[in-house]
1. Just checking, which of 1, 2 has the largest value of distance in nm of label points 7 Å out along Cα→Cβ at positions 67 and 163?
2. Out of 1, 2, which one gives 0.3 for distance in nm of label points 7 Å out along Cα→Cβ at positions 91 and 155 as computed from the coordinates?
3. Work out the source of 1.79 here, i.e. which of 1, 2 gives that when Cα Rg over 2.2 N^0.38 Å, for residues 27-114 alone is computed.
4. Which structure, out of 1, 2, was mean count of other Cβ atoms within 10 Å over residues 11-18 calculated from, if the result is 17.8?
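What follows is calculated from the coordinates using simple rules that are stated; it is not laboratory data. Quick caveat, the model's predicted, so the values are computed rather than measured. Cβ atoms are built from the backbone, for glycine too; each structure is taken alone.
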Structure 1
Amino acid sequence: MNLQSTDFELFGVAPRFTQDLAYLDARWKELQRQVHPDKFATQGAAAQRVAMQWSARINEAYRRLKNPLKRAAYLCELNGSPIEAENNTAMPAAFLMQQMELREGLDDASTPEELAQIASLSESMWSQALVDIERQADLEQDWPAATQTVRALMFLEKLASDISRKRETLAA
């Protein structure tokens, strides 16, 4: 194993958006067993530190590969199309209008039913974006389009978080 390997290389999987999540779980457990610091207890502090580095690297890769948004962003970056969300928030006007409408609906929602409608629409948009990113990344390898879809997913993830907070407020 090499600390400089990509997450995909580390886990022995193809660099694709579509992943077998059960395989990733099994591979994570296998890799963790190989590098668990307790296995190196008799080899001294230096070997244990290296094992801890490996364990942290494996956990980082696992979290990124398991999360569809993080995996998509990572793939885009590996393929020369960085997300740069802090510097580039440009989105199509239709998407931004839709987001504004959803946000206004969220602000105005005063019942669990109204909130459920917004959540349902947001979840539908999330699902469609995942279908889009799978096509863009795995089939077309259209990294600029995939990058745009990742940015949309980031908006939707933030919206889902805000919906969750609003749900808690309405329940209180």
Structure 2
Amino acid sequence: MSEAPLSLQADDFALFGLPRRFALDPAALQERWKHLQRLAHPDRYAHQGGAAQRVALQWSARINEAYQRLRDPVRRAAYWCELHGVPVGAESNTAMPADFLVQQMQWREALDEARTADDMRALLDAVQAQRHERLQALQEAIDARGDAVAAVAQVRALMFIERFADTVRARLSGATH
């Protein structure tokens, strides 16, 4: 790699030369990814032998891993929380606020009662609106307040929302075929 030396252990934000924040410019992120991939492409190191190519392959994998994490807002936020010492722990901590649990039950009931594609699209629209609100709250928690605890709560809610939206989309896809 011919730019300023970076460590394979650098955090994703540092690797991409980005500030540790939630709001990122997707086009700039993609452009930086392409640039880093060009620098690390194993073919550039073919004349240096197998060891140099293996190192380039490690860099390429590390760059791709970081890019995938940073381009997804929920994964990016979860990663930010981990960097700030507050892991999401979705597997071990399933507690959610009562109002969100009620919302989940209402959505599940609406999905069970949905009979038409229009019913499912309306439910998906409501879920997507809630996702948008949660993403805004997540940006506020991270970028404005630097509050990892509040961010974790939003990430955990968004993880459920995205899984539920996938369920609705799958059901909608089955209803329209």
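1. 2
2. 1
3. Going label by label, the one that fits is 1.
4. The read-out was computed on structure 2.
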